[in-house]
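Please go over the structures that come below.
Please treat every number below as a calculation from the coordinates, not as lab data. All values reported here derive from a predicted model rather than from experimental measurement. Cβ atoms are built from the backbone, for glycine too; each structure is taken alone.
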Structure 1
Amino acid sequence: MKIVQIPLLRDNYGYLIVCDKTKTAAIIDPSEADPVLARIDQEQVPLQAILNTHHHRDHTGGNEGILAKHQAEVYGHKSDSGRIHGLSRGVDEGDEIQIGELKGAVLFIPGHTTGHVAYLFENNLFCGDTLFTAGCGRLFEGTPEQMQSSLKKLMTLPDNTKVYCGHEYTEKNLRFALTLEPGNAALKKKHEWSVKTRAENKFTVPSTIGDEKQTNPFLRSDSAELRANLKQRDPSVNDDPIAIFAKARELKDHF
């Protein structure tokens with residue numbers, strides 16, 4: 001498969017995935033139509049589907065304009081009927097999507113919203129705003145328990161799984177992570193890399209599941225340093241992973 005990463009809006013990413021054999025394509029999370037339509041024309045591929053990870057407009061705002069130009073099925077979680085423009089295929093955990101000869105699995109990962117899904121094609125995870133490079137999404141509709149459960153589900157994927165998230169938030173996320181784990185050598189190295197990469201106007205996405213396990217504070221509730229820093233800021237925090245997650249998320253919301 002071919003993956004074309006398309007910068008959208010101020011810091012969003014959409015992803016055009018193309019089946020090498022059939023040249024059939026799908027677009028994941030089109031925030032806006034025009035840049036996506038231009039890239040579809042450039043690649044000269046028929047668009048079969050729009051795959052939305054969740055209903056927020058910065059992930060679905062391009063649906064209407066794309067559907068005006070292409071006859072495509074629109075996928076999203078079944079609970080988002082009425083919240084995603086053009087939704088024609090409601091999906092849930094365990095469903096399979098076929099794009100040309102590519103087969104993708106649907107993972108239900110609520111927390112950021114109650115109807116959030118990810119799409120897994122081969123070893124490529126398109127996870128919207130649930131898992132970011134060194135971060136996770138705000139809890140707009142879900143609970144800490146839901147988000148932590150969703151992140152744990154994603155962490156069961158192989159370490160070499162590529163993580164294609166919805167935003168270019170990496171450098172700030174890593175800066176925050178360093179306030180909780182300043183002694184994490186892998187984290188310091190990745191932050192330095194992110195600063196250099198963005199200065200060169202390059203993408204810091206994708207990451208990998210293996211990298212996230214080493215550097216993402218929302219996946220590191222077992223880190224003694226991270227727990228100690230959180231307890232120093234709030235002595236009421238205990239060792240429960242959900243409490244650790246919730247406190248880290250609260251701090252990130254105000255970072």
Structure 2
Amino acid sequence: MTSVVERLRAAGCVFAEEEAAVLAGAGGDVDALVARRVAGEPLEQVVGWAAFAGLRVAVAPGVFVPRRRSEFLVERALAVVPAGATVVDVCCGTGAIGAALLAERPDLVLHAADADPAAVACAQGNLPGAAGVHAGDLLAALPPSLAGGVDVVVASTPYVPSDAVAAMPAEAREHEPRAALDGGGDGLDVVRRLAGQAVTWLRSGGRLLVECAEHQGDAAREALTGAGFAASVARDDDRDATVIAGVLLRAA
């Protein structure tokens with residue numbers, strides 16, 4: 001174990017001891033797993049799972065790894081979602097957010113959507129209780145029958161500004177899809193598109209909750225307000241998490 005820790009530390013892994021324990025317990029060829037991690041592959045993709053909101057969520061190679069900060073998005077959604085609600089997890093990646101919602105509220109009718117076929121396949125495995133996992137662009141991936149009938153949309157959209165992607169850690173920019181990271185010029189292009197789509201899919205009084213960076217909070221709130229939502233910003237400093245919550249004033 002000592003040699004594994006040393007190899008990980010030399011590769012720049014800040015939590016080398018913890019990662020060594022996870023790799024040792026993963027089963028299989030530990031040396032091969034360590035080599036993949038040392039080469040820069042995210043730990044979660046190496047071992048095939050991520051801890052998220054008390055769950056063990058499967059993570060396939062090349063799929064966006066759920067971040068702990070997104071647990072705040074789950075908490076904010078749980079605080080407002082009504083009983084038996086129809087909920088959509090957009091840009092779902094592994095489906096971690098939807099899985100966490102269903103774990104707490106099995107009464108929900110959950111749909112998930114992502115444009116990446118690898119993410120859709122991964123989410124299908126993590127969401128056996130979902131009403132559907134759909135492939136396509138944001139809410140346009142949903143069955144037309146859901147239009148105007150969705151209660152809550154949650155989304156951890158890509159929100160890294162395009163010119164900042166190159167400065168991200170190598171394990172993200174080289175092993176996760178750029179489309180799951182790059183949010184356009186100011187990082188909020190996808191948030192704006194989602195807000196514009198959501199007015200067609202949500203019922204009046206329905207809610208849209210999106211994650212963004214702290215410095216984007218005001219601009220993201222304005223994006224939702226401009227689309228027809230009453231919106232507010234919530235912040236969790238412990239997890240460095242920011243969530244914009246909007247209530248649709250009138251459906252399209």
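Each of 1, 2 could give mean count of other Cβ atoms within 10 Å over residues 42-49, but the derived value 16.5 comes from 1.
Work out the source of 35, 27, 21 here, i.e. which of 1, 2 gives that when Cα extents along the principal axes in Å, for residues 146-225 alone is computed. For Cα extents along the principal axes in Å, for residues 146-225 alone, the value 35, 27, 21 is produced by structure 1.
Cα extents along the principal axes in Å was computed and gave 61, 37, 30; which structure, 1, 2, did it come from? It was calculated from structure 2. Compare distance in nm of label points 7 Å out along Cα→Cβ at positions 34 and 202 across structures 1, 2 and report the one with the greatest value. Going through 1, 2 one by one, distance in nm of label points 7 Å out along Cα→Cβ at positions 34 and 202 is largest in 2.
Taking mean count of other Cβ atoms within 10 Å over residues 66-73 as the criterion, the highest value among 1, 2 goes to 2.
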